[in-house]
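Some structures are shown below for you to check.
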Structure P
Amino acid sequence: MKIGSKEHKEFFCRSFLESHLEYEPESLPWPNLDNIALESLRSIPFWREALNTEQEAGVMVNAFAATISDPLLKEAIALQGMEEIRHGRLIKFLINHYDIQISPPPEPVLSSNIKTAFLDFGFGECLDSFLAFGLFGIARRHISYIPEALFNIFDEVLDEEARHIMFFINWVTYLHQEGKSNWSRRINALVHYSRALQDKIKAFSGSNEEQQEGFTPTGASNFIDNLTPELLLSTCLQENTRRLGIFDKELLQLQLIPNLAKTALATLRLILRRQSNSLTQLSEP
């Protein structure tokens with residue numbers, strides 16, 4: 001199958017459409033939580049940001065779908081918009097169901113350049129989901145007081161995010177295949193990833209209120225003990241491979257972020273090994 005061909009387009013669109021799951025957030029088996037689990041859930045700092053992101057995404061993706069002339073691409077992107085809106089409904093239901101106190105998020109505002117907004121969102125979602133896969137995997141292994149039923153609900157959400165990533169990577173490659181070299185496409189991806197990273201840095205360095213209600217670098221450590229960069233990177237890579245590994249091998253996979261993470265992990269382990277060797281030498285008589 002030639003990447004960028006009509007066959008490629010039909011394959012990644014059909015794969016996305018046919019893997020859609022029907023469910024209503026309000027009808028999911030939400031578990032009862034004890035006081036410890038409730039306190040932990042309510043202390044997680046990113047619920048407002050997550051709700052705001054999903055609500056904005058649903059509106060934006062639906063608006064972008066309305067601009068697409070190709071019927072199959074339009075159908076697939078509209079389905080993603082519906083799933084993003086459903087994610088927003090799911091998070092809003094969770095917030096209300098477990099009485100999590102947040103300030104109301106702002107009303108979604110559409111960008112004047114909806115295509116660029118969709119591209120920025122897609123690359124940002126690749127970065128966010130890669131990190132979310134790892135944090136979720138660590139939380140599931142180490143937080144015993146959260147019921148498995150709640151992890152199961154968000155497991156489906158993350159599987160949908162993996163589908164979004166696979167669709168986006170294949171769509172954006174299909175879109176830019178003609179007349180562009182591999183280097184040109186990589187530079188284009190780096191530009192969008194850079195914007196996504198700048199948005200994260202901006203969120204991390206915002207006002208005190210934004211930091212309290214957003215996902216800060218220290219936020220994860222509030223509910224995951226002994227979270228180290230090495231553990232986070234290694235788990236992100238493992239979980240990314242597991243979640244994306246179920247898709248057909250002919251579909252393009254996310255590569256740049258995992259490759260950068262592998263390089264960072266190897267560098268970190270080398271630094272830690274040298275530090276350990278230096279400490280050993282200093283302690284020798």
Structure Q
Amino acid sequence: MIEASNAAEVTKRLASVGYLADVGLSTTTYLALSMQRPLLLEGEPGTGKTALAEAISESFDIPLIRLQCYEGIDSTQALYDWDFTRQILHLRTVEATGSVGNVDVLEQSLFDERFLLARPILRALRESPAVLLIDEIDRADDEFEAFLLEVLSTNQVTIPELGTVTAAIPPVVVLTSNRTRELHDALKRRCLYHWIDHPGLARETEIVRTRLPDVSARLAEQVVAVVQQLRAGNDMLKPPGVAETLDWARALHQLGREDIDLESAAATVGAVCKYREDTERVRAALDKMLTP
């Protein structure tokens with residue numbers, strides 16, 4: 001079992017790999033680890049949900065296995081599949097050598113372990129201790145959610161041709177959702193839940209200084225201050241996340257800037273805005289936002 005003695009240790013471990021978690025998130029993460037419960041993270045894009053799973057993996061030195069959800073995903077993409085091409089080649093080889101023999105034996109050989117394609121969930125059960133990141137679960141449909149609930153409840157899956165695979169150590173399961181739809185209560189009840197909001201000015205500045213130590217303190221503070229204003233305006237199609245803040249600070253630093261100026265900010269605004277309408281709106285407002 002992946003363990004931490006308390007929430008403070010989790011905070012320290014995450015900070016050691018550059019992830020600065022607040023008390024609430026560290027506590028929920030600690031409880032998820034100690035209680036062996038899946039951790040469901042919801043929040044706006046760019047608030048650090050996926051990054052937390054990556055930080056847990058790195059700080060505890062265990063593999064990260066990622067399942068990216070999308071509309072139409074089913075159990076074969078998540079669990080396992082059979083390598084049909086290799087099975088056909090095997091069958092043809094047997095036929096060519098004239099060693100078909102017993103049909104039941106031949107059929108059994110077609111569903112041998114060597115032809116099994118382990119997908120993320122099966123890999124996590126077999127290879128744990130590991131972090132299983134189920135990213136953007138809200139993109140999947142109801143049927144997949146029900147399938148996932150069954151697996152998370154038992155930490156095992158049955159492969160009819162090979163038997164039941166049970167995790168010797170339950171993987172650390174982190175589910176993320178951008179809340180494009182509501183998840184079912186049954187799945188939420190199975191998990192510990194935490195909403196990750198955008199960080200405040202002081203914490204976001206600390207994140208930039210930690211992740212980008214070469215960026216000047218003044219530039220970090222200025223970039224974060226502008227991004228905080230952009231989020232507060234509530235008029236952007238896609239408010240910038242922490243990832244965009246880091247990109248913008250990195251871009252300005254790459255241009256050799258020690259502090260932010262109107263010309264450089266306007267030229268690099270594509271690092272923080274991802275829609276034409278947002279870009280035009282921000283460029284028009286930069287002069288006012290950069291005024292002391």
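No lab work stands behind these numbers, since they all come straight from the coordinates. Quantities reported herein were computed from a predicted structural model and do not represent experimental measurements. Cβ atoms are built from the backbone, for glycine too; each structure is taken alone.
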Problem - Among P, Q, structure where helix-only ellipticity at 222 nm (-39500 (n - 2.57) for each DSSP H run of 4 or more, over all residues; to 500) as derived comes to -24000 - result: P
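Which one of P, Q has FRET efficiency 1/(1 + (r/R0)^6) of positions 62 and 94 (r between Cβ atoms, R0 = 30 Å, to 0.05), as calculated from the coordinates, equal to 0.15?
Source structure: Q.
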Problem - Among P, Q, which structure scores highest (criterion: Kirkwood radius over Cα pairs in Å) - result: Q
Completion exercise
Matching 2.4 (distance in nm of label points 7 Å out along Cα→Cβ at positions 230 and 254, computed) against labels P, Q points to structure P
Exercise for the section: Determine which structure produced the value 3.5 for distance in nm of label points 7 Å out along Cα→Cβ at positions 70 and 166, calculated from the coordinates; the candidates are P, Q. Expected result: Q
Problem - At a computed 18.0 (mean count of other Cβ atoms within 10 Å over residues 14-21), which of P, Q - result: Q
Completion exercise
For distance in nm of label points 7 Å out along Cα→Cβ at positions 134 and 198, structure among P, Q ranking highest is Q
Exercise for the section: Determine which structure produced the value 27 for relative contact order in percent (Cα under 8 Å, 6 or more apart), calculated from the coordinates; the candidates are P, Q. Expected result: P
